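These are the structures, in structure tokens.
Just so it is clear, none of the values below were taken in a lab; they were calculated from the coordinates. Owing to the predicted nature of the structure, the values given are computational and were not obtained by experimental measurement. Cβ atoms are built from the backbone, for glycine too; each structure is taken alone.
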Structure 1
Amino acid sequence: MKRAKRLEPVQHIVDEAQKRLAMSVAAFEKRLLDGEKKLEELVRYKAEYEQGFQQRAAGGIGVMEMRDYQAFLARLAEAIKQQEALVNRARAEHEAERVKWQEALKRSKALGHVVERWQAEERHVTERREQRESDERAQRKTPRP
């Protein structure tokens, strides 16, 4: 069996691993984007709620209502803090997975280049052998004086 042919199963395995990592990167990216979207929604909601609180406070509100507003704002701030932590973790996981995928892609391309080079060498050897055989046949057919 030729060298390039022996490497084909290895190349297939490496290519499949690279494809799986690419899909994993996409899943991590989706998780990151979803987390960022949720964070943006929380921040926007908190800003709207604070604006509503300021408008109501300008018109005068009771102590209990003010405490409820402050408690809810504190819970929103905590939710934002937790969501920021989730987004940061998702960003780190996405980056780590992207790095693994890039390394797998490099390995896949390098192996592909080796296989291509070996195939080219094998074609060259085959062409030289065929040319040599053709030359030998041509010499046998020509009459000798």
Structure 2
Amino acid sequence: MRIFLAGIMQGSHLGAVMHYQGYRGQLRQLLEQHLPGAEVYDPLADHQLSLDYTEDRAREVFLFHNRLCGQIDVLIAFVPEASMGTAIEMWEAWRANRVVIAISPLVLNWTIKYCSHAVYADLESFQADLASGKLAEKIAAIQAALP
């Protein structure tokens, strides 16, 4: 199973700074532990210095990641607050009939609500379903129902 780890990076910061990215390592470890054989792609892992990219390189990486979201099996989106980049990634996965799982308290936000197959209000509830095997069952059921 190929998983794209989407999530807030710059959010609404006006400068070239990122939100805390510690959630990425935590999610990757949990996914690899509870979904044996999962291949987790973290876009930040290969692009640690992305805020310093040239305009051309940044555009190239941005568009590559958006295309990739339509090719993976599952997209896990960590969205503690609004994130335009994550919303685009969710949309690209959704419209390509890929499974989209959101971890977000923004349960009434239309992107979270309508571009996700399952929404977890917090990391703890996501982790509980992942550890119990319920998330794997949800993913399989969603995949079976997709065109």
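Numerical summary
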| quantity | calculated |
| --- | --- |
| Structure responsible for 47, with relative contact order in percent (Cα under 8 Å, 6 or more apart) calculated and labels 1, 2 on offer | 1 |
| Structure from which 3.3 was derived, distance in nm of label points 7 Å out along Cα→Cβ at positions 25 and 137, options 1, 2 | 2 |
| Structure responsible for 73, 12, 7, with semi-axes √(5λ) of the Cα gyration tensor in Å calculated and labels 1, 2 on offer | 1 |
| If mean count of other Cβ atoms within 10 Å over residues 1-8 is computed and equals 13.0, the structure in 1, 2 | 1 |
| Test item: helix-only ellipticity at 222 nm (-39500 (n - 2.57) for each DSSP H run of 4 or more, over all residues; to 500) calculated as -35500, pick one of 1, 2 | 1 |
